[in-house]
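> Before anything else, here is the set of structures, which you'll find just below.
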Structure I
Amino acid sequence: MLRAPSLARNSLDQTGQTGIAQADAYNWSGYAQSAEGATFYAVTDTWTVPTVDTSLPGIQFSSDWVGIGGFSDQTLVQAGTQADNIDGLAYYNAWTEILPASERPLTLAIHPGDTVTATVQQNFPGIWRMTVQDDTSKTKAVRIAFYGGSSHASVEAIHERPTVLGGLATLARTPNVTFDPGEYSTAYKGTPSYAPLLSAAVGATVNQVFMVNNTGTEVIASPSLPDADNDGFSVAFGSASPSPPAS
């Protein structure tokens, strides 16, 4: 499943909130900070695994993840969870992915309603640590991999419909997904020095990303504005943005 971004258009400062740009994408909904040059080295966020609607016919996919790189390039390193409807059966798992390679499932039992925390970090040259921790069951899975191609030019927390067998999947219907708290670090090596995910780094733009249908004519997943402390937001199925989470 290829999880590269597919931007439909970009138009600045439509949210009415200073420092936030608005973008449409065919496969992403959430937030991405973007900046030129090597900037971001760690990201972490927490969400509750949504219960997928299995009453709909056919097959639908959704995933929730954090990542570094990939907003305007193909250097995405990410970790997250999946909630799919496969002909009336719900399917949940945890995974990591480094483009252009395919995703790698993690050996970690994931259930709807579980609170999970995903972290992606590079703190040595080319060495990446990707973790999904199930805070409910107090279990986690870790993947350590070498990858020297990251742009470090963006950091994301995203609700997505992935590409499956060469085409964009139908987005699974789920309740709102709340990412909170989310943080990023621009510190390289050692212990990350985290800042709220939706507070812009020096020279960076915070992008509020709306998912649109295949023709770009309808919004199918919408993020809220940031919460009061700039570390959380929610994503709703459909065209109406939800309220931000309480801080």
Structure II
Amino acid sequence: MLIRITLEYDGTAYSGWQVQAGQDSIQARIEDALKRIFAEPIRVHGAGRTDAGVHARGQVAAFRPPRAFAPADLMRALNALLPSDIAVINASSAQESFDPRRDARSRRYEYRVLNQRSRSALECRYSWLVLDPLDLCAMNETAAVFLGEHDFASMRSLGSDEQTTVRRVLASEWHREGTLLTYRVEATAFLRHMVRTMVAAMVDAGRGAATPQQIAELVLSRNRALAPAPAPACGLYLMEVNY
């Protein structure tokens, strides 16, 4: 029996999704809760390895319990044991062959920028505060540069071990609601730090420090050294994994 769960979490206090020695991670917390339920270790496999400080509203994971357990009951048991900043929002049985990462057809992320002249005590953990005025039209012109299939080598973190850096972006657009700017992006897959580096480049365009054409040339260069540092992790959310 394979169980599929959907999770939301505030990533502020964690080293990311993946188990790491000596670090507190989302995966480790879920596995610890399952060990308390079943009295034996159970490995949990996630759809995406979100980095330290990154949040999720629709992370998908799967695991194989050692005995039959109704998904709804298991969801309640996990939520009783998990900390308040991690929640299972759905649980169901899955086909034995289901793989949360390899079976995903696309992933959708959001990045939130708070564009105002003063900081916010309530938003500081959940958005990137940018004090300079931002031109949303320039940012959307730049967002369009990323649509389609491109080699995103210039947008990934150095030291990444992906076999190919070609990715297909299906949606890329900014929206404004008051002082909050939200970037919505969907792709078949992402490289490590790809979204955050894209956001940093688009914010440069919004500030007038770069043009959409210059960002297009940056993508073509495949040179990570020419790209800006990634935007802070606090503004990034894994929203949905599509199968």
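Just so it is clear, none of the values below were taken in a lab; they were calculated from the coordinates. Here the structure is a predicted model, which is why all the values come from computation and not from measurement. Cβ atoms are built from the backbone, for glycine too; each structure is taken alone.
> Using helix-only ellipticity at 222 nm (-39500 (n - 2.57) for each DSSP H run of 4 or more, over all residues; to 500) as the calculated read-out, with -7500 as its value, let me know the right label among I, II.
Source structure: II.
> Compare distance in nm of label points 7 Å out along Cα→Cβ at positions 65 and 81 across structures I, II and report the one with the greatest value.
Checked I, II; max of distance in nm of label points 7 Å out along Cα→Cβ at positions 65 and 81 sits with I.
> To which of I, II does the computed value 23.8 (mean count of other Cβ atoms within 10 Å over residues 41-48) belong?
I
> Supply the structure label, taken from I, II, corresponding to FRET efficiency 1/(1 + (r/R0)^6) of positions 25 and 169 (r between Cβ atoms, R0 = 30 Å, to 0.05) with the calculated value 1.00.
I
> Another question, if that's okay. When distance in nm of label points 7 Å out along Cα→Cβ at positions 121 and 209 is computed for each of I, II, which one produces 2.3?
Considering all the candidates, the number was obtained from I.
> Using distance in nm of label points 7 Å out along Cα→Cβ at positions 153 and 185 as the calculated read-out, with 1.9 as its value, let me know the right label among I, II.
The structure behind it is II.
> Comparing mean projected area of the Cα convex hull in nm² across I, II, which is largest?
Ranking I, II on mean projected area of the Cα convex hull in nm², first place is II.
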